[in-house]
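Structures incoming, each one as structure tokens.
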Structure P
């Protein structure tokens, strides 16, 4: 359980408790309902009803109750790079290949399994921005339901900034621009996406940083956040991500079990303090080595 405390400012004086909780404190309707049922609304330390009016200077507290994990997770003692954490937020620099969440199809060898070992079996994994198994780099997770709700609301707004580095097979032209192409699920597919007129609006901004032969190192910023957005957009330019088995050509000789896409930068507003947090991650050695290798861009012998 997490206890949120809020000192009532003059502009909230006279408002109902539930309106302050939902508005000024950004607590979800679900969490408010749980707090009401469990006696988790307090004013200056005393339980109150949601229709009580507040006065300036009073301290309004709300108990946030976490749900039990939907799936029992097997803890695994394996490395995980936590670059920042406090009582509300975790920022992780994920390896590749590594799946983010466990599932009935993949119950083990995921980031969630590793975090369960680090934080204990009662830990509930609440990722905010997710990464594909073959993508490395920075991702944020919340430590409780309220933080996840607030951060998820930021995700596709200018408050939550995500930038990636990619190696592309082919050099995007022009060297800087925006890709504004709608993305939807491919007909009959379970995972694959494609550019389609009835897809959802998707915008990716990019800039070519440098080139090596027919490879380009590209920095990309997401404006929207569709599944496989960067991979689909770069493929649509005729410059797929190096090693992308789904939208380009798998290259296990260069990047075993992964592709050359890395979450290099995230910046967001802390869900409780309101302060901006910013993190950067350098290009992994395996991707850097692929770029530095003059032969890395040559087509494989077994390409169909």
Structure Q
């Protein structure tokens, strides 16, 4: 009996040990979450404060009076509406172009046997090593020669030529799908286009939704390309207008940081909503990528 009790005593401690471990884990995650949300909370608090409360020392965590009119004043200061529409259009076009082209190229590199398939894959992967700034001057000269300067073409056309990172993600995900599905579809007379649209696109939903999130955020937050290629104010993107909004008040004693923070909250809202709406597919798309190299 003594041996039996000593045998089962460690098993009895396991639930308590597991509960303690889970409690510590949740505590650490809560602390990390609070630290990460603190800048967003400070931004919201600043956006709702009056001018006299921003520079108060020590600062107030919560505004004494909620100035909701800061949002309207900030929007009016930088032509927010037109720039928001421009950024939305360019972002959506880039999402469609980069995702569709990259999925097609990834399908070809993973499901179609042709000479030099590995070489092309290594070229796509290797191109990620070069920063975009390397090709900026040649591309500017090219678009000026084509008469596309101060148009949206330089901002949307490259998206339809594929994205190396997206091509890599698509290829790796395709390789995790059994080729038996392709063979069965071919026996029924299906073409590559049918296999791609009817079989691969539904099965690869997590990866192309992940691409959509990446493409939208990259285009929405792009500052360099609109700054270089666009001159007309009615064609400018919201990222450049936000930067000019901050720069217009930099170094001035009457800096309206409450208006800037209010407008910045509206600026970051679309990417946040997109991520929260698709975060389940986002995590699945990144977590289920294989390490196939064939």
Structure R
């Protein structure tokens, strides 16, 4: 291992030591709306990974792991959180309800919306900026993140629960080989787990998020691989095209090779052997005022 790679690895190990996850926080301590039971599967949570105070920028990102709406992939959850910590960003890994446990839309959207509201409501306590909260997702988690990017709301100022008064709009998004559409290029398993076997045409339209982009959609980083055999690259291309047509800034990266579910790359825990998207995204996060090294707020 050369000297630069060794320094990077030591920095990463130091990040892990200073960013141990806290206990999961229930999003609805008294029970989630529409809960089918009281098991762990019925209780959505966020697990905080706080950035090292010496490097923390005050920005935060809610991370939605992939898994086809049937499971939650840890390498697209806690691994991403530790990488965000490296860049001075606090991460909250979302455990959302799943189709494999009997849940359907809108429960997943309720969970991610509540997560962003909860972070915003607790920003002062957690020393975070309520105007620098992002959402990140991979595969089906990318569909959930893109759903929030296109279906957020301003909150209910009359709500008894102070969390429900907060806006669910993220200030930016990161979509990694995401499922976007419920149409021709969808991932069939994700669609079935999210919407059931016989969804209506109206529901398919509503959750085809390339059709729901507006000028209010937050700036977004997108990456995909041309070789992805599970979720076609058209998902990302269609979302980027919709953002372009509505004048929303985005950063688009399409790589020729790479399997679906690549995460941080073949060197998940070795910063010297990660996929190029990781570097490109970190630079973009700096431009947005989220990552260490910049002071300007996100747009």
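What follows draws every value from the coordinates through simple rules; no lab data is involved. Computed from a predicted model, the values in this text were never measured in an experiment. Cβ atoms are built from the backbone, for glycine too; each structure is taken alone.
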Response to the item:
Matching 72, 41, 37 (Cα extents along the principal axes in Å, computed) against labels P, Q, R points to structure P
Worksheet entry | Structure responsible for 0.55, with FRET efficiency 1/(1 + (r/R0)^6) of positions 29 and 165 (r between Cβ atoms, R0 = 30 Å, to 0.05) calculated and labels P, Q, R on offer | Q
Worksheet, complete the sentence: Calculated from one of P, Q, R, helix-only ellipticity at 222 nm (-39500 (n - 2.57) for each DSSP H run of 4 or more, over all residues; to 500) reads -4500, and the structure in question is P
